[in-house]
Every structure is written in C-alpha cells, then in structure tokens.
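Peer 1: Structures follow.
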Structure I
Amino acid sequence: MDALHNQVFFPSSLPELFSAWTRFPDAVPFAGGAELLRNQGKQVLSLPRNILALEQLDELHRITRTERYLEIGAMVKISEIIRLGKTVPEALTQSLLNIASPQMRNLITIGGNICNPFRRLDAAAPLVALDARFELRTADEIRWVSASRFSTLPGPLALNPQELLTRIRIPLEQWQYSLYKKFSDQYPVDESGGGAVFMARIQKNILTDLRMVFAGQIVLRDKNSETVLVGKQLPLDRRDAVHFSELWKTFLSAVEIPGFMLRAKLFNFVESCILSLSD
C-alpha cells in the first residue's frame, strides 16, 4: 500500500472512529477484508484512499447471552460463532458452515457477511427468518432495524452515511426443524447463487410456526403461505403439503428472480422440505 495515497485509522473506541469518519467522510470500514480484497490478483492491492480498521474496537468483539437473546458484535469471526455450538440457532450455524473454508471463516466477520453492498450472503436468510435485529450507530444516534428491513432487495442496505453495524440480536426461540440450502455460487458471474432456509416450530405434534426465506440477489419470503399450515397436525396431510408447494410456485412466478435456474431450484427446495413433514 502506498503510504502517500492511503491512510489507515485504527480507532480503539467508537468515538474515535466517528471522529475520524467525520474528518474523512469517504473512509471505508474494514472488518475481515474478504469483500474488499475479493478478485484482486494484482501484486499491489487496490484499496480505498481512507480505511477505518475495526479490529481494535473491543465493543464489536463481544458475545453476550440472555434468556431471550444472543447478541453478537459485528467483528466476531464466523468461526467463533460456530464454536458456540448449540447456543446458536441451528439454521444460522448451518449457513455459516457453508461459508468458504475453515481458514476463511477465521477471517470473515459476521458484520462483513451481513453488510455486503451487492447481494445478501450466507447469514442473511436465517437472520431474516429468525427475526434478528441489527444495532446501527452514528456519532449521534443508535437505532435498531430488523434483518428483513436491513436486507430488503432490490435496493441498498438500510445504512445511512457514516453509520456502522455494531451488534446483531438473535431471539433464542426453539425451532425443532431447520434446513439450510446453499445454491451454486460463482459470484459475481452466477446470479443464481444464494441461500434458503426452512424452519418449523412444533409443539405436541402441532405445527405452530413456519418460515421459508431465500436471500441472494433478491430476498424472498411469502408470509401468506406460512400461515396456511399453522395449527396443522404432524405429519402433515399430503394434500396440505402439496397446497403449500403450489402457493410457493404461484409466489415464485409472480416475482422477478435473477438467474435462469433459480426459480426451479427454489421450488424444488421448498417442495422437498414441506414433503419431509408429511406422511
């Protein structure tokens, strides 16, 4: 890196970070660096003129748990979250295990995975399905937004200028059935890449809640179809399972989906998941 053209700031507190960001509004936050360095094969890396390195911000490395929530700082590495074991909802763990290699998971942060500006990466679908919330901070304000609002596509992330994702809050509810599917990903060429999660909550053989979310170049969730099966006895009557699949087929036909094969892949995933709950 050419010291004459690039500056890297290492704030040790959020006030220091926002002070530097105020002086250099074009500065780019730097977490694990996977996205910033992606596809750079040159001997000399191309980097933003001003970089805000987040590594020394202890607040962003914290993990806390209450009876109701798991809270994860934005700088926590993917591998650290996986090592928490059963504390983490299974759907999220499954998605994180699909990220690259163990070596890369030691580098990539949860905040970096969430804040990709071009598409929603592995953690997006389960975080939307789990009703996670994100803490966003500026120099003067703290606000919370839902993962679904933050991740809405098409469109930009719900980050304002000089606003930073600092914390992820995940409800610790019991989901008896969780399945995550990662679709082919030749990013940025293959627009059919992405991930889908299917979750079911069951009490005394009654289906009490159901979530199906896809996230990639677009975020998809059909809440209307989810409510159709709530209250049904398990195993599901096959007619109810087929009805749910048909509702999703209609939903998929009504939305614009990038990637030639993605519509068929998604429908096959939905169909296989719901039929696994039927007799």
Structure II
Amino acid sequence: MYGVVTRNVPEVDWPEFERAFYEVKDVSGRPAEPIDSAVNMVSCFGDNAAASEDPDLVPVDAAGNEATRDRQYFDWAYICPTHDAYREGLLEIIEDCAGANPDVRLDDVGFPREGYCHCERCNQRFADSEYDDRREWRASVITDFVAAASSRIPGRTYLTLYPDPYPGHLYERAGLDLDALADYVDEFVVPLYDTEYGTTYWLETITRGFRTALGGDYNLNGNEPETPFSVELYAVDVDVDNLIHAAEVADTYAKDVLFGYDAAQASAAIRRKNADQREGESYGPES
C-alpha cells in the first residue's frame, strides 16, 4: 500500500494514495484544523514556536544546555515531556484530531537526546519516583504519555520512530521502550529520508533492522513484526526512478510505504511503477 504525508488538504484525496497523513501540528508549531479524510498528525515534543515563546518549556542537560535548533544535532526545538500544561494541551489537540478521524499519528515523541532532561521539574520527579535508573524513569514518562494519548484515539494509533534500530539506541536516546509502547501503538512509522536515493543498501539495512527490533524475521520467512511498521520516504525533487527503487526496497520489509511532502512526485512514481508492472501495454505522457 502506498500513502502520502502532506500539509495540503486536496492531496489527501488523490486516487494514487491508499492512505493519507495530514499535518495538524508540525515542528514549527504551525497549527491547522484536523480533517476527516486523513490520519491527522501531531508533532508532540518538537515545537519551535512554543520553545521561542517560553524558554522554560525547553529541556536542558546536566550542564544547562538547551535542546534548541541553534545547538549542534538539533534540527528543531524540543519541549520537556514532563511539562504538565504543555502535555495537557497536546492531549487536547489529539482529542480534536480523533474527533475528526479516529486514527491519529504521534510524531516527535520522546526526550531530545541522551542526557535530557535535567530541569528542576525532571530532577524532582525522578527523585520522587520509584526508579533508581534515570533511563527507566525517562522511558516510563514517555510510555505514560503514549498510553494517555492512545486512550483518546478510538481508531489506530501511529507512532513515528527515529530511524535507528540498533538495540537499545531508541531507549537510550529518547526514552522509547518499544516493548512497552507496543501495548498502546498499532503501527510504527519510520522516516528514511534522502534527497536522492542514489544508493539504497542503507535503506535495506535499516528496514531489516526494524523488522528484527519489532519482533519480526529479517529474512522474510513468515514471522512478521508483532507491531507492524511502515516506511516514509522523502519525495521532494527526488528522481522518479530512484524514488521507485527506494519504494521497492522499503516495501520488501515494511508493511506500507509513504511519500512525504511532494504529492505530485509521489503520484508520478506510483503511476510509473504501476505502468511498468503491466505487460503488453504502452503508456503515453498523460498516463
């Protein structure tokens, strides 16, 4: 199955796409109204606007370094997952999304990186918790949030994962305990973005790794992951033939393939791929 990820409402109804995801809140903090014809997406703890307006929302490491986009390794600003008011606001947005369409996708869930967060609130809550290991406490914070969000989603709960399937990395980096999250998530989505896809060996390696990380058989011997995952590819200005090849590689290991942020290019790739699979017929430039 092929789907699209978009910020443009008309594109969700294009016939080439069997599934559509619509960004209601992205990492810029830009808001949009949920729609009923797509799976609405919410960037949870990535929010440039909120971080700019209220620096107290921003996570810090033990040295006081903020997790903002002007620091190395951060492409956007983060919000501390233990901030109660922000968290409640997120859950309200998620409820609104679920009111429009029963399926919801949660993006940017987790702590920013290893070592975050050491704000006064996080330090106090860890000290008051039942945990001796700060990593276990962080994972409990994220799992509790996903559980709360999932309880407000009557349909399918999607959760985006950072594209690192190496054992323990998601847990160490963001506080994502895949086994615990599987109780509340119906499908994971892994963005594997490139601007060319001139080579795809790395894409195959990562998708095979996620099959293993999620309990599946990377050799495709019939053992599917306990919680399925789909792969999201970047479609903006990518050569159509390269995009088709990337989709074929991802489709070998993942449940579905999604195309991000260029519906026209994604549509062209799907039509070309379908045309190539039909033998004995010719297709002109309008096909």
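The numbers here are math on the coordinates, done by the rules we state, and not lab data. Model, not experiment: these values are computed from the prediction. Cβ atoms are built from the backbone, for glycine too; each structure is taken alone.
Peer 1: I, II: which one has mean count of other Cβ atoms within 10 Å over residues 23-30, as calculated, at 19.8?
Peer 2: II
Peer 1: Now, a different point. From which structure (I, II) was Cα extents along the principal axes in Å, for residues 175-230 alone calculated, if the value obtained is 37, 28, 17?
Peer 2: On the way: I: 45, 21, 10; II: 37, 28, 17.
Derived from the structure labelled II.
Peer 1: As an exercise: P(r) over Cα pairs in 10 Å bins from 0, in percent, for residues 7-134 alone, calculated from one structure in I, II, equals 13, 38, 28, 16, 4, 0. Which structure is it?
Peer 2: II
Peer 1: Determine which structure produced the value 3.0 for distance in nm of label points 7 Å out along Cα→Cβ at positions 31 and 111, calculated from the coordinates; the candidates are I, II.
Peer 2: It traces back to II.
Peer 1: Computing FRET efficiency 1/(1 + (r/R0)^6) of positions 87 and 207 (r between Cβ atoms, R0 = 25 Å, to 0.05) gives 0.20 for which of I, II?
Peer 2: Answer for the origin of the read-out: II.
Peer 1: If helix-only ellipticity at 222 nm (-39500 (n - 2.57) for each DSSP H run of 4 or more, over all residues; to 500) computes to -10500, which of I, II did it come from?
Peer 2: II
Peer 1: Another one. Have a look at I, II and say which one yields 18.2 for mean count of other Cβ atoms within 10 Å over residues 103-110, as calculated.
Peer 2: Going label by label, the one that fits is I.
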